[in-house]
Structure I
Amino acid sequence: MKFASRLNEVRESATFKYSALAKGEGIIDLTIGRTNFDTPVMIKDAAKKAIDEGKVHYTPSNGIPELRKAIVEKLEKENKIRNLTPENVIVSAGAKQMVFEAVMALIGKGDVVAIPDPSWVSYEPIVKLADGGVEFLPLNPNNGFIPDENFFSALENSDPKLIIINSPGNPTGAVYPKKVIEEIVDIADRKDSWILSDEIYEKMIYEGTHFSPGSIYNNVITVNGFSKEFSMTGWRLGYIACSNREVINKVGIIQEQSVSCATSFVQYGALAAFTEDVKKDVEKMRMELKERRDYVMERMKETNFLCIKPSGAFYVFPYIGEIDDMEYADKLLNKKVAVIPGSPFGSKGRGCIRISYGGVNIESLRKAFDVIEEFEYEDK
């Protein structure tokens, strides 16, 4: 059977593939892109209440007004993004869906999207599904995957309609300093490019602070959601915000013709995410994740891997050497430790592995690194 040509260069998600393999008995799972914390009780109770009250039908396609208003207030207060109203926000079935809809609305045949390399495995396939082209912006493990002169040289020599940035980042955990984002914005402004700023790991920063490009540049589509911060990955709820109403209207067309709207009672449950009690739960989670990050970095010192301490998210992305990282991940899986190979994240991910400490406690991390160190010695 002949399928649509748009699928020719798009493969299955490596993260989903290896996460599925990690479900075997006795395997320590360092693949998963979520934490092992439960959704805060107040959010769950609010969703249950919405179900009991019969809030189980279609909502406005762009999301319930109360939630969009709360998102605007959050973005203005915490991210310093101005010129927004609830009409500048769309809520959908996860931040990934919002990235997909935004790219589909902006990008067509011949349009170029600049993407950091390495970066989240879904950016490139989404661009290809939109029939766009990709310009990769190289990142270096020696610089902790923070944009350097090679990154900016590639960006200066490209002509992107859209630039995607993700800080804190997946798979690297890198947090871009304000001055780096300002330089990206300066180039975008001169080239009349749009920026899609994926800020889904915004609250998982251990050193430094988060900076949103939408606070200084109008041509920004800010993407965020509830999956990581509130441990709501299965709830599927994300959003975009943009001061340009025409962009929102075009994305809204794709929303209407695809998911229709985000799940009704999930939206009502998410209203509780903005309460002070839930913020305290998030801070407890952040502090425990920091302890795990610090433990992982202590164990890294006992390896020959190159890994500069990342400041955010819940991943480390060590460079393990000039080896086949896919083969390495497969062999490590046979030792009952599951990681994600780096190659699917981009050419600059070759020789790296992604280790997620979000879904395991320190005792499991200890056992996993005991195996990794032993395997490293055996592999020599």
Structure II
Amino acid sequence: MKVSVSQTNLAQALSIVSHAVATKSTLAILVNILITTEDGQLRLSATNLEIGINYRIPADIIEEGAVTVPAKLMIDLINTLPNDTVYLELDTKTQTLSIRCLQVITEIKGIDANEFPPMPVFEEDNAMTFDGSELRKMIQQVAFAASTDDARPILQGIYLTAAGKTMTMVATDGFRIAIRNSTLEDSFTQPLSAIIPARALVELVRITNDSDKQIMMTISAGRNQVIFHLPQLDLASQTISGNYVDYKAIVPKSFQTTTVVSTAAFQKTCSQAMIIARDSKYLTRFNIMGQENGMGKIQVTAQSEESGFYENYIDANVDGPDIQIAFNVLFLKEVLDVITTPNVSLRTNTSVSPGLIVPLDNENEFQYVIMPMHLG
């Protein structure tokens, strides 16, 4: 292999694929990055056997070839090089990669590329195409609700279903459920479903955040694999096997009290209450009080023996009987962080039944179920 490439492009590519490098592994090859020539470009690849990333950058290919090099060593070196052309040359006999940039010359000991796990190949047949910004918004509005508990791997995933022109993403950790629907331009000829690790979809958002390009997706049920594709990028992930929870049975269908409140005011109040409530497992009380003509207030209080006491009142429109209910205020703040409408609707029944939060006038797109905490 003999190539020349921009230091800036190489550093960016290394940064992107580094998030798929294994941090702990019994396989030494998984802490390496695969560098290979492909169709007149330089492709960098990394995998931890759960997530795999391919990233392609322009390069002047003088001689084809491939090698794997330690990820941390390569990243640390390239980041310190001048913003100029980097020349890479591989000695195939010793698997040593020579790196030159202006007056800097470095050699890195590599491992034969044949030892690297096979990287998934994106095939455009049967691929689905999404608007990148809409797909990222969907992920951001549900991923935070996925579980981080290794003991419940099913709940560490985001449940994606599609039929006709409707796609739905759902995430839950057993204490809240985030549901996001989207109407697509293209119709799905065959219904599909998959449980995709939340961390893989969060990674997709991170590495495509500044891209306005469309994102293509293929799901291979036989290989338990999903691949997302952009012109420069492939992100592959193992899907999670098993049956997802029957979340539809948990979503309340009717309500006694509907409270409409400013999203910004509610979010700010929850942020303040969290400061006191974090020492009491984020337990925060919400006393919803109606007044004449539908006007009302929400009294928000949090108390902790270690931290102290918090109280605030928010103006609201209240339809229905007064109610006192307690929620995990962190769970409330997290959903309010991703709601973009000016006002939000909180719908409740009793102090021991789930509440439902929806963006005002947009409930068909996004729903958030939150379980109450014991008032004590």
Structure III
Amino acid sequence: MKLIPEILQAKPQIEKIRRDIHAHPELCFQEQRTSDVIAKQLESWGLPVHRGLGKTGVVAIIEGQGPGKKIGLRADMDALPLQEHNRFAHASKHEGKMHACGHDGHVAMLLGACEYLAKHRDFKGTVYAIFQPAEEGGGGAREMIKDGLFDLFPCDAVFGMHNWPGLAVGEFGVTPGPMMASSNEFRITVTGKGGHAALPHNSADPLFAAAQIIQGLQGIITRNKRPVDSAVLSITQCHAGDASNIIPDSAWIGGTVRTFTIEVLDLIESRLRHIAGTVAQAYDCKADVEFLRNYPPTINHEKETAFAISVMQELVGEHRVNPRIDPTMGAEDFAYMLQAKPGCYAFIGNGDGDHRSTGHGMGPCHLHNPTYDFNDEILPLGSSYWVKLAQKYLASES
């Protein structure tokens, strides 16, 4: 690996920042301490800092030696509402809050890059370091954009990165096109007419109708969409009634839909509404559908992805970069930035969990798991990637 020596030497300081942030997790749009820590570090390196986009967002401006292109590098910084099971020294100090997705590491990697770029401005153009709040369900990227992110900081391209457990340390994974899925929720409330369970003919049973709707919705995946179009429709909730001898007046079912394209999502929502309504009507009931579109699919741009791959390969070698990694049905609000600007979102290997110190919980080192911990060994690699990506992009002709 061709790590930048100065960044490698700074690893203890970068690691200290990461572990401090891990010990003080803050949920979406509440990242006040985190943003204070970030801003203090950036200002200590003489960088102009803009705060307040998306409530707690931070943007640092790193100017080179003259005008040129502008690149955005993004790190998310919020934690999850999860009780940490680890017991090592940097475990969460706040009950019910935990950095279980590695955003603490994402912040630290980008800060490490900022320190180096602040000291070595032998490039033309501008680097915007974007520290984004509220990725975990709050749509912080969307809110920063609404507040004028790309008006104030007009990036020519924007890049994001996420640690990926199971991918070996020193490896990267990426793919052009869909990288992560859209995330959507639905709730179908079926209203009928309650009555005595011994006299069902006097009722319009909403629970029976809901059961038929559940069966019918799976036909959307197997019979309505094209087999080559990936999608998941999961029923995760079904609630009705309070007594065993009473047919309830209503029942509701809920779940999620994930797709890699908006066209498939449009199809699924349309068919879901139609099936729920007509099946309920067939059993003398009524169905009301709430369909909430959370995050759109994260779709990498071809040109910027090829460029990012070239930087990864120069850094770790061609054999340690998977340029066609399988996309995941997880969701990511960096999707909003990729809708607004060309760019690429990539995975950096976090290993299998062997890095965890004595005192970690008994569970696996998976994302959103109470025994997860970011692998500090990849901090210099992530920082070096950001630096080389920015330097090469700003030096390129197009």
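Read the figures in this text as sums done on the coordinates, not as results from a lab. None of these values were measured; they are calculated from a predicted model.
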### Query
Here Rg and Dmax of the Cα atoms in Å has been calculated and equals 23.9, 83, so which of I, II, III was it run on?
III
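Matching task: 65, 18, 15 is the computed value of Cα extents along the principal axes in Å, for residues 270-317 alone. Pick the structure from I, II, III.
Working: I: 46, 15, 12; II: 40, 15, 14; III: 65, 18, 15.
Working through the options, I get structure III.
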